[in-house]
Structure 1
Amino acid sequence: MRTAQVNRTTKETDISLTLCLDGGEVSIDTGVGFFDHMLNSFATHGGFGIQLTVKGDLNVDEHHTVEDTGIVLGTAFARALGDKSSIDRFGSFYVPMDEALAFASVDVSGRPFLVFDAEFPQERCGGYDCSMTVEFMRALAFNAGITLHLKALYGDNSHHITEALYKAAAHALRLAVKENNSGKPLSTKGVL
């Protein structure tokens, strides 16, 4: 099983995460209800086992909690993938959610990059500031060492747009980390 465990403690957050790329238990508690909902959707649609607890400085706001969770989850992806041998490397996926449509494309390349194109008509979804979506995705991409493109093509409801983005990212990653029998990284260089 491709797994990783990451613990990270700073003055702003205390995070414990276990990730299994091949499925397993999903248990998420960040203290931000809508963010928990997004991460549960991410785990479910990616087919990932995620056990996560976060204690953050929510008395300030949710920024450190969301961004640091992306750092830790990205780090876990990088560790679980190792040298990136025998994976399909690329994945792309569209997710419709009612009136909203989102697209994600991933390259597990070892070259971190994020392109994020989304607007949120409503600023907040419960206790979650929608502008935190790009912060989470950037932290995830840069710490996982992946190239991630995300686009909300349209939508009128920030809940639907945000959820479609998380689900699209999960599905694209699921496809990209899918195992094959090559025994080597998918690269003309021979390494990633």
Structure 2
Amino acid sequence: MGRSANKQIGILGGTFNPIHNGHIYIALRALNALHLRKIIFVPTYTPPHKKIHGNVKTKDRIKMLRLALCGRKKFAISLYEINKKERSYSIKTAKFFKKKLGKNTKLFFVIGTDSLVGLKKWKDFSNLAKLVQFAVISRPGFMVKNAPAGVLKVKVPGKNVSSTEIRRRVSRGLALKGLVPGVVSRYIKAKGLYGA
């Protein structure tokens, strides 16, 4: 990606274990609502506040991301956090993208309302908030309230899909139709992930 003035780029981080239709839906909504040029999906290596569940390997999470996003020109994948092979902190990721994309690029960190509760506890939050614009996308069952100053609220209908529920369904032999892209469902089955 080259440098140009006044680009607006979205960053969507997560374990993507696995990526599902909810992630894609949020990214599409953010693209339109925030008038973004691109959304960059950033899979975490080791997130600071959660474990990577299931028998899935890092290469499986990356492969599922690539399968799900193939052909979507406004979606990109960055392996920055994966390649660092250390705990993932958003402040480091923000500094990396600011340097890579240029100071005239406005970065939007796209998060769900469920992330608001502990947002101020994120590492070096005060400096992080100077580097990025947080954009909170509504999610069923969560209210956007007590958001830190400067957090942008994007009101869109949400899809109540979670990776936890998908892993649970796979382990019970239940169908994933409508929850994940077909190519991801086939990959999970072929690789025997999550007890498939």
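General remarks:
- Structure responsible for 15.8, with mean count of other Cβ atoms within 10 Å over residues 10-17 calculated and labels 1, 2 on offer: 1
- Source structure (of 1, 2) for semi-axes √(5λ) of the Cα gyration tensor in Å, for residues 106-177 alone, computed value 29, 14, 11: 2
- Structures 1, 2, by FRET efficiency 1/(1 + (r/R0)^6) of positions 90 and 154 (r between Cβ atoms, R0 = 30 Å, to 0.05): label with the highest value: 2
- For distance in nm of label points 7 Å out along Cα→Cβ at positions 18 and 114 computed as 2.8, the structure of 1, 2 it came from: 1
- Label whose coordinates, when volume of the Cα convex hull per residue in Å³ is calculated, return 116 (choices 1, 2): 2
- Each of 1, 2 could give mean count of other Cβ atoms within 10 Å over residues 58-65, but the derived value 18.2 comes from 2.
- Label whose coordinates, when Cα extents along the principal axes in Å, for residues 66-129 alone is calculated, return 36, 28, 26 (choices 1, 2): 2
- Here mean count of other Cβ atoms within 10 Å over residues 98-105 was derived from just one of the structures 1, 2, and that gives 13.2; the source is 2.
No lab work stands behind these numbers, since they all come straight from the coordinates. Keep in mind that what you see is a predicted model, and the values were worked out from it rather than measured. Cβ atoms are built from the backbone, for glycine too; each structure is taken alone.
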